[in-house]
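Colleague: Listed after this line are the structures, all set down as structure tokens.
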Structure I
Amino acid sequence: MGQMISFQRPDGQHVDGYLAEPASGASAPGVVVIQEWWGLNDQIKGVADRLAAAGYRALVPDLYRGKVALAANEAEHLMNDLNFGDAAGQDVRGAVQHLKATGSAKVGVSGYCMGGALTLLAAVFVPEVDAAVPYYGYPPLEYIDAGKITAPLLGHWATEDVPFPIAGVGELEKKLAAAGVRHEFHRYAAKHAFANETADSKGLDFLKYDPACAQQAWDRSLAFFGAHLR
């Protein structure tokens, strides 16, 4: 359904990304989708395709510049080499700006795992974001200047999350509430990556796909984007 394109970052560098567009074309609202630590793989392209089927232009920036991890040690290495501030403030911002410059009046951001953390950073560092939906991922909370967040947030969190403990979500909520950020957080009795249909194939006991929770989160996300981007 989608295709690889190249777009420009604010600093002038070019980044590749996967763009899936709906039948309604370039005037549809946009969503920048941020990869898990695995990279720009078929699974995250599928998320973009599903958003396109729901009527959104979905763009997944290739944060790893063509590299994709199959094993957790590879993924960890690629994630640790990533400059999160550059990824959020340049790659993701460039993707948001590209969708707006090419027809989308409003653009949201959504990401999973590492991409969830980057979604929250994008809410801080990308003023053009109109709505943000992180899934089970947050950065060290000292990097979140909640006073700079203007977009509403919808968060999906796993109560049994090992990489991103649920206690941190409570601390994040306190920061957002203190700054008056509009946010709606949902907690699911599930493990990390509960919305990734390939999670069980990774052979990691802290990952577990939960189709019921995944569908509930997806429905909530579409309702949220419908309210804030359409």
Structure II
Amino acid sequence: MSTTKIAPSILAADFANLQRDIEMVNSSEADWFHIDIMDGVFVPNISFGMPVLKAITQHANKTVDVHLMIVEPDRYIKTFADLGSDVLTVHYEACKHLHRTLQAIKTEGMKAGVALNPHTNVNVLADTINDIDLVCIMSVNPGFGGQSFIENTYDKVKELKELITARGASTLIEIDGGVTSANAKALKDAGADVLVAGSFVFKSSEPVKTIKELKTLTAN
């Protein structure tokens, strides 16, 4: 069984010292960089845009996992590929033609992810699960960092795992929001493959040690 991937969320980094924080993730046991792109329309907040993402990808030497919390994501798929995204995740709730969007992401050479808001049932992905490389389960309401974890997430992960297994898919399950050392192992045990950790890592006095702790907790 593959080890759980840890993906520090750059939204929680110190923007005034972004290169320092990127180098910290590079030197840590983290596996991915998780980068949230928000447009102020799909979610009530704005994060960073293309120039900042470009700066991040120039320094990041690990998988760049980009989470689009935006309306009309299809308009920007090629742009995000050109900026160096390895995984591009769109929200189910923002896609009218999900299958077409997934194909467009793969055509650009990226892995295709789909994010689900807390109120969205995993069953909506039954027809497309074999085309999805990663499902990002939002364990907080999207748009703001530092929220508390929604407990129903464990059942949702188990349900999704059952769907993936039943369809013979190889889709990874990612958890985004409120991940800490208190719930990391339980999430892994429920079936999670990738854990996004923002505030818990970047607000820690020793982020590298905190990342190592998350890796150790989910190692067996």
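FYI, it's all coordinate maths here, none of it is from the lab. Not measured: the values here are computed from a predicted model. Cβ atoms are built from the backbone, for glycine too; each structure is taken alone.
Colleague: Where is mean count of other Cβ atoms within 10 Å over residues 52-59 largest, in which of I, II? Provide the component values of the computation, followed by the final result.
Modeller: Details: I: 22.5; II: 16.8.
Comparing I, II by mean count of other Cβ atoms within 10 Å over residues 52-59, the maximum is at I.
Colleague: Ranked by relative contact order in percent (Cα under 8 Å, 6 or more apart), which of I, II sits at the highest value?
Modeller: Working: I: 16; II: 22.
Answer by largest value of relative contact order in percent (Cα under 8 Å, 6 or more apart): II.
Colleague: Out of I, II, choose the structure whose coordinates give mean count of other Cβ atoms within 10 Å over residues 116-123 equal to 15.5 when calculated. List each step's numbers first, then the result.
Modeller: Values: I: 27.6; II: 15.5.
Attributed to the structure labelled II.
Colleague: Shifting gears a bit: 1.6 is what came out when distance in nm of label points 7 Å out along Cα→Cβ at positions 84 and 108 was calculated for one structure; which of I, II is it? Display every interim value, and only then the final one.
Modeller: Numbers: I: 2.3; II: 1.6.
The read-out comes from structure II.
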